[in-house]
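Just so you know, all these numbers are worked out from the coordinates, no wet-lab data involved. Because the structure is predicted, anything quoted here is derived from the model rather than measured. Cβ atoms are built from the backbone, for glycine too; each structure is taken alone.
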Structure P
Amino acid sequence: MTKIIVALDYTNPLDALEMAAKLRDVVDGFKINHALWSQSVYIKDYTKDNELFIDCKLWDTPNTVKQVLQKIVDKGATMATICTQNSESVFEAIQPFASMTKLLGVTYLTSWDEQERTALYNNTVEQMWETSIDKMIKYKFAGVICSPLDIKTIKFVKPYNHLIKVCPGIQTKNYESKKDQKRVTTPKEGQQLGADFLVIGRSITESSDPIDTIQNIRQSLSA
């Protein structure tokens, strides 16, 4: 069953807490980033037994990543993101956390197009994913952050991996995109392509009736 995580992309913590209180009974979790770091323990109260996804895309020295990840775990996060461009020593340092939270590897942002990806990775998209997925499997990551459009390639390069697919870049058809996401799908398309979690932000939080929007998304997923 494909699950829905709502991205609370706010700078005002009161707005985030208000939305979390409104949606806590109709979603499968919430995602926050650096901007709401100080509010994470309060948002955790609204997740109940669902996901608290703290998305900092950690990329730094082994000690720094380890220290920050410890704080993320202490705040009750059930998901945390690690950049797969980190050095091998970073992955070695954080491996013990794989038993404490779901470590998710970030390789290819949904805000990048192919030209931007090529500028950062001097190889094919298949080679990029194979190198990235090898690290995640070796260090016992729970999942991968990817566009649903990437899942076919990921399954091709590593057809038997266990990784859950956590997918941002999800927009409803009636949402007027601000064009900061370049590789997007609808919730139904994401489900059909193999997403385990759909991470949906402004399509829900900026709608006139967020609860009704979520109910419509769930109906589309069950159709």
Structure Q
Amino acid sequence: MKNLLDHLRVSVIATVVLAILVCGIYPLIVWAVGQAAFHDKANGSLIVRNRKVIGSRLLAQGFTQAKYFHPRPSAAGNGYDPTATGGTNLGPTSEKLISGIHKKTPDGKDDPANFDGVRDLVIAYRQENGLSQDTPVPADAVTRSGSGLDPHISVRNAMFQVPRVAKARGVDEHVVHRLIHQNTEREDLGILGEARVNVLMLNLALDDLQSARP
């Protein structure tokens, strides 16, 4: 009986000590280091303007106006929903992914299950950016990312959108090119991945440029 009580006492003490270390002290240390060394990233890389959070550097937003650069298509919820992050889960041979779904309900309205396929997105991208029918379209412009919230587009994708954005804003294309360069993130460690453009930061830079003009 005594040995049983001794084992029980040791077990209880070990559980309490580990609970304090693992569930209390360790998370507190990680939180403190994150706040001290990586404050912005630890708090979601939020962007604040006029004391109001308007977005995050890590999350895409659904820009649709001609004066803004457009992000990748999204399958997160109804599109760019941070509470329903996710992709389409469609394989490269999926007819739905390629051709989409375009149906009507009995009352003649668009079916809620309709889905724009890659072919639809290619046509729309070429039209909105004034491209010819045989212009190769960047893959990231017509495919949805795995999260549906990828904040970046390729540099090539951004360059195709320059004429539209410059025309809508009444600015020289060279100015827009310069802003793209300023908001381009290079390859990680100089070798991993590829250069990419943060769409939200680029669009905010465009707004700042125009608000500064007399």
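Among candidates P, Q, the computation of log10 I(q)/I(0) by the Debye sum over Cα atoms at q = 0.08, 0.15 Å⁻¹ that gave -0.27, -1.00 used structure P.
Using distance in nm of label points 7 Å out along Cα→Cβ at positions 12 and 196 as the calculated read-out, with 3.6 as its value, let me know the right label among P, Q. Derived from P, not from the others. One of P, Q was used to compute mean count of other Cβ atoms within 10 Å over residues 44-51, and the answer was 10.5. Which one was it? Clearly, the read-out refers to Q.
Identify which of structures P, Q gives the largest calculated value of mean count of other Cβ atoms within 10 Å over residues 52-59. Intermediate values should be presented prior to the final figure.
Working: P: 21.8; Q: 14.6.
Largest value of mean count of other Cβ atoms within 10 Å over residues 52-59: P.
Comparing distance in nm of label points 7 Å out along Cα→Cβ at positions 28 and 124 across P, Q, which is largest?
Largest calculated value belongs to Q.
Taking FRET efficiency 1/(1 + (r/R0)^6) of positions 20 and 164 (r between Cβ atoms, R0 = 35 Å, to 0.05) as the criterion, the top-ranked structure out of P, Q is P, with the highest value.
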